[in-house]
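Engineer: There are structures below to look over.
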Structure 1
Amino acid sequence: MDCSGFISYVLKKNGFCNVPRDASSQYIWLRKSDAFRAVLSQNSDTFELDDLRPGDLLFWTGT
């Protein structure tokens, strides 16, 4: 089981429906929800990262 498969499994076990299996689809799924917040800064010390909580999903571009 890879990372996105694990995330899909855990979310489904916790009552989330229609969770996609792959990371790209999970990103789109989250973008369509009200729970998505983008971190726009390129700096690791940005204040935007202060709002992260345990369990938040992080997606990187260009990987």
Structure 2
Amino acid sequence: MNQGKVYAFGPVFDPKEIYGLGIVAVENEQELKDIIENDPAGKINKYEYFRMKAMVPNITLA
């Protein structure tokens, strides 16, 4: 998040199962793997990732 690559992350409130979702902007798959590898929550979480073509508006959040 401090690098501006994570746009959103958190738990999904699905009554059928527990999981989370994250949206990150990276240049390549290795960059994403590095983020996952260095995530302290990786010790207890399983990660899956999929490509997404998205438009990100140029806004500033306060």
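Engineer: For which of 1, 2 does helix-only ellipticity at 222 nm (-39500 (n - 2.57) for each DSSP H run of 4 or more, over all residues; to 500), calculated from the coordinates, equal -9500?
Structural biologist: Going through each structure in turn, the value belongs to 1.
Engineer: Oh, and also: State the single structure among 1, 2 that was used to calculate FRET efficiency 1/(1 + (r/R0)^6) of positions 18 and 42 (r between Cβ atoms, R0 = 35 Å, to 0.05), giving 0.60.
Structural biologist: Matching structure: 1.
Engineer: Now, a different point. As an exercise: distance in nm of label points 7 Å out along Cα→Cβ at positions 2 and 34, calculated from one structure in 1, 2, equals 3.3. Which structure is it? Can you show the working numbers first?
Structural biologist: On the way: 1: 3.3; 2: 1.5.
Corresponding structure: 1.
Engineer: Determine which structure produced the value 2.8 for distance in nm of label points 7 Å out along Cα→Cβ at positions 26 and 50, calculated from the coordinates; the candidates are 1, 2.
Structural biologist: Values: 1: 2.8; 2: 1.7.
Only one of 1, 2 returns 2.8 for distance in nm of label points 7 Å out along Cα→Cβ at positions 26 and 50, namely 1.
Bear in mind these aren't lab numbers, they're just calculated from the coordinates by the rules spelled out. Note that the structure is predicted; figures quoted are calculated from it, not measured. Cβ atoms are built from the backbone, for glycine too; each structure is taken alone.
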